[in-house]
Structure I
Amino acid sequence: MSREKVRVGIVGCGVVATAYYLPYLMKMEEAELVAVCDTYPERTAACVRLFGAQEAYDDYYRMLEEADIDVVFILTGPGTHVPFTLRAVEAGKHVLIQKPMALRLEEANVIVEAVRKAGVKVLVEPSSNSPLDPNYPPLRKLIEQGVLGDPYWFTWMPGVPAQYHPSLGGNPYGIGAFYTKDSGGMLMDFPYAPTQIVSLLGSCKSVTGLAKISVPDRHVVPDTEYNKFLAQATDPDNANYWDVVVDLPKTQQVQMEAEDNVFSLYEMANGAIGVFHIARAFHPMPVGAGGGGLRIFGTEGNLALGVGGKMASIISTRTEMLPSVDAKGWYHVPDRSDRSKAKWPKPTPGSFNYYHESTQHLIDCILQDHDPVVNVEWGRHITEMMVGALESSRSGVRHEMTTTLTGLVADGS
C-alpha cells in the first residue's frame with residue numbers, strides 16, 4: 001500500500017464502536033479516522049466530537065462512494081453484515097466484520113468468493129480465542145504433540161455469577177443485535193466457544209443441535225438512552241456504555257424472536273466429540289457451581305481454561321512434556337497476552353482485548369500486504385458451526401460440515 005496511513009470508515013456508531021474500536025483507532029499512528037456512519041445523526045456527531053472523525057454520514061452507501069477510505073469497520077447489527085460487506089468489497093475496500101460474519105452459510109460462501117475476486121483483506125471477528133491470541137498456538141502445539149493423548153471429549157458452557165448482578169438474564173440493550181430474527185439470536189452472538197475449540201483441536205466435522213426460545217418476554221433499556229449517554233460523554237477513553245447500561249431501568253418490553261437456548265453436539269475432524277450450551281442465566285448459582293469455560297478430556301490428560309484465574313491448566317501422565325507441575329501435578333499455562341492493552345482504554349473481561357488486537361492486525365495486514373489470520377475462510381467455518389446447530393435443530397437431522405480449515409490449525413487429516 002502506497003499510503004503511510006490507512007484511512008478508516010466506521011459504519012455503526014453503537015456501544016462496541018465507541019467503547020473499544022474508536023478510542024483505539026484515534027490513537028493509532030498507522031491509521032486515520034476519516035468517516036463515521038449511523039442512522040442516528042446524534043451518534044455520528046458525538047463520534048466527530050469525541051474521536052476526531054473528519055466526516056459524518058447517515059447513508060452507508062453514500063459513505064462508500066464519497067469518503068476517501070481504504071477500509072470499512074462494519075459494526076452494525078447482524079442483519080446488515082452481508083450486504084454491507086459485499087458492497088464494500090465490490091468497492092475495493094478492506095473490511096473488518098463484527099460477529100457474526102453471516103446468518104446463513106450460503107451468504108458466507110458469497111462473501112468468500114467476493115473477497116477472493118476483489119483481492120482485499122477481510123478480518124472476521126472475534127479474534128479472541130483464535131490463533132491470533134498468543135495463548136492459543138502454544139496450547140495447540142502441546143495438544144498436537146500428545147500432551148493429552150487422544151482428545152476424545154470436551155464441554156463448554158457460560159459461567160454464572162454467584163450473586164445477583166444487573167446483567168443476569170442477557171444483554172439489557174440492543175434489540176437489533178440480540179433479540180430479532182435478523183440478529184440470529186444468542187448463539188450467533190457467541191462464536192467464542194466454536195472459535196476456541198477449533199483453535200485447539202482443528203476443524204469441525206459435524207454438528208447436531210437443539211434450540212428453542214425459552215424466555216420469550218424480555219425487558220431492555222430503550223436504545224434512546226444510549227444516545228443520551230453519548231451526548232453527555234466528554235472523555236473518549238471513558239465512553240463505555242456497558243459500564244452504565246446494566247444499572248439503567250429496563251422499561252421497554254420486547255419479544256425474543258430468535259432462539260435463546262441452544263445445545264450443540266460437535267464432532268471434530270480429529271475424532272473428539274463435545275457439547276456446547278449457549279443461554280443466559282436469570283438467577284445466580286452457589287459459589288463454585290457456576291463456573292463456565294472449556295474443558296478438554298484426553299486419554300493421557302485433561303485441560304481446563306479459565307479456572308482459578310489461570311489462562312489454562314493441564315494435567316498429564318506425560319509430565320516430561322510439561323515445563324513444570326505443581327504439587328498436585330498441574331501445569332498452569334502462563335498468560336502470554338499483553339494486559340496493558342487489555343486494560344486500555346477500559347478494562348474488558350479476560351486478558352486479550354480482541355477489539356484492539358484485531359484493529360492492529362488488520363491495519364498491519366493492509367500496510368504489509370498479508371492475509372489476516374482470522375480471514376473469511378476462518379470466519380465461514382465458525383459461522384457454519386453455529387448455523388449448522390440451528391439448522392439441525394429445525395430439521396432434526398445432523399448437519400455435516402461442508403467447510404474445513406487447513407494450514408491454520410490441524411484438521412485431523
Structure II
Amino acid sequence: MSAQLNPAPVAEPVVAAAPAEEGYLLGKGATLRVFTLLCLLMVFDFADRMIIASLLPSIRAEWLITDAQAGLLSSVLFIGMVLFAFPAVALTNRLGRIKTASLMGIFWSITSAAGALAGNITQLAATRAAVGIGEAGYAPASYAWISAAFPKRRRQLALGLFSSGQVIGMALGVALGGYIGSRFGWRHALGLMALPGLLVAVLLYRGRDYKSIAVAAPTQDRRHLKVIFSTPSLVLAFLSQGFATLQQVPIFYFLPTFFNRVHGIPMHTASYMTSGLLFLAIIAVPLGGWIMDRWSGHAPLRKLSFAPALAVMGTAIYAIAFGLVQDANLQYGLILVAFFTYGLGGVATLGMTQDLVAPDLRPLSATCSIIAIHLLGSAPGPFIAGLLSDRYGLANALLATVFISTALSVSALLLARRYYLADLAKVGKYKLEPA
C-alpha cells in the first residue's frame with residue numbers, strides 16, 4: 001500500500017473542445033434554473049423517503065409492529081429502487097435526463113400519498129416499495145445532467161449542493177412529518193407531504209437537456225456494463241458508498257425513536273432534534289465538496305485521504321455518544337459533531353462515480369452507485385438495526401452498525417487509491433453540446 005501513496009503524477013483527462021468543461025453548457029441562467037428545480041425535487045424526494053421515521057410510534061401503536069417490521073418499511077423502499085434501477089437507465093436513454101427526473105418525481109409523489117390509504121402494514125409496505133420504484137430513476141439522471149451542465153471547476157461544489165438536498169429533505173420530512181402526525185395523524189402527514197414534490201416535478205418537465213458526441217473513442221467499450229466493472233477504483237467507490245450507508249440510514253431512521261424511547265423525549269421534539277442534526281449537512285456536504293475542489297485540483301488522490309480520515313474521526317465520536325454517554329444533551333451534541341465530521345467527506349465517492357466514466361456513461365455509473373448503496377446499506381441497514389434492537393437494545397444496535405460500516409467503507413476507499421489515477425487516465429475525450 002505504501003508504495004502507492006505518491007505515484008508519479010498522471011494528468012487528469014481533458015474533455016476536448018467541451019463547453020461543459022470551460023463554462024456552463026446551457027448558459028449560466030438556464031443551468032441554474034434547472035439546477036434549482038432538481039435540488040428542490042431532491043429535497044422532496046428525501047422528505048417523502050424519510051417521513052416514515054417520524055411516524056413510527058404512531059404506526060407501531062396502531063398496528064403493534066416490532067422494530068424489525070418498522071425497519072422493513074424503510075428496507076422495501078430501497079428494494080424497489082434496486083429492482084427498477086436498470087429499467088430507469090433505459091428510460092433515461094430514451095426520454096433524456098430531465099424528462100425522466102420529472103416523470104419519476106410525479107410517480108413517487110402519487111404513490112407516497114397513497115400510503116395514507118393503507119389498511120395494514122402489508123399495504124403500507126407496498127406503497128413504500130412503489131415510492132422506491134419512482135425514486136430509482138431520478139438521482140442518476142440528475143447526477144449526469146449536473147456533471148455535464150456545470151464547468152469542471154464547479155462540479156464537486158454543484159454535486160455537493162445537490163446532495164445537500166438529501167439532508168434538507170430528511171430534516172423536512174422528519175420535522176414536518178412529526179408535527180403533522182402529532183396533530184392530525186400519520187395518514188394526513190403522508191398525504192400532505194407528497195404535494196410539493198408533485199408540483200416541482202411538473203415544473204421540471206420542460207427543463208433543458210443536453211446530448212453528448214464522442215470526439216475520441218475511449219479505451220473501453222462504452223456500451224456495456226463491463227466498462228464500469230473493469231474500472232477497479234470505480235467499483236471500490238461503489239462499495240465504499242454502500243458500506244457507509246449501512247450506518248447512515250439506520251441512524252437517521254431510528255434516531256427519533258431512540259430519543260423518544262431512551263430519554264423519554266416527546267416524539268415531535270425528538271423529530272425536531274433529528275431535523276436539527278440533518279440540517280448540519282446543508283453546510284457540511286457542500287463545504288466538503290468545496291474543500292476537495294480546492295485541495296485536490298492538481299492532486300486528485302488527496303480526496304481519497306481526506307474522506308477516510310473524516311470517516312474514522314466521525315465514527316470515533318459516534319462510538320463515544322452511543323457507547324459511553326448517558327446524558328441526553330451531551331449525547332445529542334456529540335452526535336451533531338460526528339454527523340458534521342462524517343458529512344464533510346461524503347461527496348468524495350460521489351465525484352468518483354462521475355469522474356471515472358465518459359459523460360454518456362454517467363447515468364449508468366450513478367445507477368450502479370445507487371444499487372450498491374441500497375443493496376449494501378439502505379435496504380439491509382434498517383432491518384438489521386431493528387433485529388439487533390429487538391434483542392440488544394437500540395443504542396447497541398446503532399453502535400454496532402457504526403463500527404462495521406466504517407471499517408468496510410474506509411477499507412474500500414483506501415484500496416481505491418491504488419487504481420484511481422490509472423483509471424482516471426483511461427477516460428476518453430468527449431464533446432458536449434446543448435440538446
Structure III
Amino acid sequence: MTHLKEQSVRISRSIAERVANLSYIESIVKKPENMSPSRGDAPWNPASLADGIPGIWVLFAEWDHLEPEKEWRMLIHQHVLSLTKDLTFSTPNLSLFAGITGLSYGLLLASDNRTHYRQAMTNLNHYIVRHLATTILEASQWNALEVVNGLSGAGRYILECSQDEGIRDIADLFFSMLIAEASSCMEDISCSRTEVVQLGVAHGLAGILALFTTALHKGFEVDGLQAVIHNIADYLAKHVRRDRFGLYWPISSERHFSLNDGEEESREIEGWCHGTLGIAVTLLRTGLICDNDHWKAIAQEAAGSVFKLGDYELNSMTSSFCHGLAGLLQLSNSIYALCGSKDAALFSDIVADKLVNRYDESVPFGYQDMEDRVLLDSPGLLQGAVGIALSLLEYGRRDDPQYSGKWRELFFIA
C-alpha cells in the first residue's frame with residue numbers, strides 16, 4: 001500500500017474514532033457558532049442518514065469488516081441503542097437521506113448481513129409498508145421521484161430488501177408504480193410539457209436511472225423497466241454539452257436552453273449531487289449492463305473531461321461527499337473499477353492527496369464544511385466527516401479482500 005493510501009486509511013480511522021462518542025458530537029454540533037445558514041439549525045439530525053447516527057453506523061460497519069477483532073461492533077450496538085430507545089415517528093417521511101428508509105438502510109448495513117437487529121428491521125419495514133401507499137399517491141412530479149428526498153431513494157432500500165418480511169409484499173407493486181410514473185414524466189418531456197428537467201444523481205434523471213439500472217442488474221423483472229431505462233439514458237446522452245474541458249452535463253435541461261448569444265459553455269458544479277462525473281458513472285454502468293456502446297462512449301468521454309480539472313477548480317471545492325472532493329474521489333474510483341481508466345486512477349490520486357492535506361487534527365472531526373463562507377463542524381455522511389472517511393477508506397483499502405464497500409449503495413453507484 002502506498003504512503004498516500006496509508007494516510008487515507010489512517011485519517012478514515014481517526015474520523016471513526018472521533019465520532020464514537022455521541023455526547024461529544026452533540027457538544028460540538030450544537031454550539032451557537034455552528035449553525036447552518038441554510039437551515040438555521042445545527043448540521044445534525046440524529047435519526048437522519050445524511051446528518052445523523054445511521055451514517056455513523058455505516059462507517060463503523062465498514063471498519064468492523066476490516067477489523068472484526070476491534071470494538072467496532074460494540075460501538076455500533078451502543079449507537080443503535082442510543083437512537084432506538086427513544087425513537088418515535090411523528091411523520092411518515094420515507095426518504096432515504098432524511099427519513100425512515102435511510103434509517104432502515106443504515107441499520108441493515110450495520111446488521112452484518114442481517115445477523116443483528118432482525119426484529120427492529122422487521123418493525124421498520126412494516127412501518128414503511130403502512131405509509132408507502134400515501135407517499136406513492138402524492139408522487140406526481142419529477143421532484144417526487146428523486147433520490148435524496150423522493151421515491152427513488154426509498155426505492156433503493158426496497159430493492160435491497162425486496163425478499164425481506166413486509167417489503168416483499170409490496171416491492172413489485174412499488175416498482176410498477178414508480179416505472180409508470182417515470183414513464184409518464186418522460187412522455188411529458190418528449191412532448192415539451194416539462195420545461196425544467198434536473199439531470200444529476202441526487203435530484204434528477206441520473207438518480208432515477210441508477211435505481212432502475214440496479215434493479216435490472218439484480219434481475220428484478222417489472223413490465224416497462226427496460227423501456228424506461230432506454231428512454232432516460234437516451235435523453236441524458238442527447239443532452240450532454242461541451243465546455244473547455246470537454247463533454248459535460250448541466251444541472252438541468254433549462255440551463256441548456258438559457259444560454260445567451262456568445263455566452264461560453266461552462267459547468268456550474270462538480271460533485272456527486274449534480275455533477276458530470278455522477279451522471280457519467282450512471283450512464284457507463286447502464287451502458288455496460290445493457291450492452292450499449294453509445295452510452296458507454298459518451299460516459300467515458302464526459303468522465304475524461306472531469307479528470308482534466310486543475311488545481312483552480314479542485315481547490316475551490318469543499319471536502320464533503322455531496323458536492324465536494326470526497327464525492328469526486330469515490331466517483332473516479334468507480335470509473336476505474338468499471339473500465340480500468342488510467343486517467344481515473346491518476347485523478348483519484350490527485351484528489352486523495354488534496355483531501356489528505358486538508359485533514360486538520362485541530363478541528364473536532366478532522367474536516368469542516370463550508371456553507372455561505374461559514375465553516376461548520378459536521379459529522380454527517382452527506383456533507384460531513386463520515387462521508388469523507390468512507391471515500392478515503394475505499395481509496396486506501398478497496399483491494400483488501402476483507403473490504404465490504406456496501407456503503408456505495410447509498411449513493412447509487414453500486
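The numbers here are math on the coordinates, done by the rules we state, and not lab data. No experiment lies behind these values; they were computed from the predicted model shown. Cβ atoms are built from the backbone, for glycine too; each structure is taken alone.
Structure above, values below:
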item	result
With helix-only ellipticity at 222 nm (-39500 (n - 2.57) for each DSSP H run of 4 or more, over all residues; to 500) derived as -17000, matching label from I, II, III	III
Percent of Cα pairs over 24 Å apart, for residues 180-323 alone from the coordinates reads 31; which among I, II, III	III
Label whose coordinates, when distance in nm of label points 7 Å out along Cα→Cβ at positions 52 and 300 is calculated, return 5.3 (choices I, II, III)	I
